[in-house]
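Asker: Down below are the structures I want you to see.
No lab work stands behind these numbers, since they all come straight from the coordinates. None of these values were measured; they are calculated from a predicted model.
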Structure 1
Amino acid sequence: MLRLRGAALLGPFRGRGAVDPDAVADIVARLGALLIATPAIAEVDLNPVFAHPAGEGCTIANALIVMNETR
């Protein structure tokens, strides 16, 4: 995970402490599993995602899931 382009944002940044990288990775992994299990999903928008300090997890404030149209 620390090889991600935005990994610097997960560490101490602009006067804030490091966030919980395991919680961020968990969101990515669970989202990936959902997308694999549900091929009808066309689009997912999680915005904003608040990553809290280590051990405190993450909060997804808003989620939008767009499904493929079926005919």
Structure 2
Amino acid sequence: MLERYFQLAAHGTTVRTEVLAGVTTFLTMAYIIFVNPDILAAAGMPRDAVFVATCLAAAIGSLIMGL
């Protein structure tokens, strides 16, 4: 079903490769969401505001890449 809908073979990929890429991207974004505010808070920026900005930037960037 996924092969027919997304034409994976025509794009030179498999379901396993795409799932692995999705999990890798999710884990990277989860890491960034928690590490980035700590780094910028050490530079004097407010941690809560940086956390929200990081979450919004990650969500918008993911939506742009997905669409």
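Asker: Where does the value 28 come from, among 1, 2, when relative contact order in percent (Cα under 8 Å, 6 or more apart) is the thing being computed? Numbers along the way, then the final one.
Answerer: On the way: 1: 28; 2: 20.
This figure was derived from 1.
Asker: So helix-only ellipticity at 222 nm (-39500 (n - 2.57) for each DSSP H run of 4 or more, over all residues; to 500), computed for just one structure, reads -8000; which one of 1, 2 is that?
Answerer: 1
Asker: Moving on to the next point. Hey, percent of Cα pairs over 21 Å apart derived from one of 1, 2 reads 34; which structure?
Answerer: It traces back to 1.
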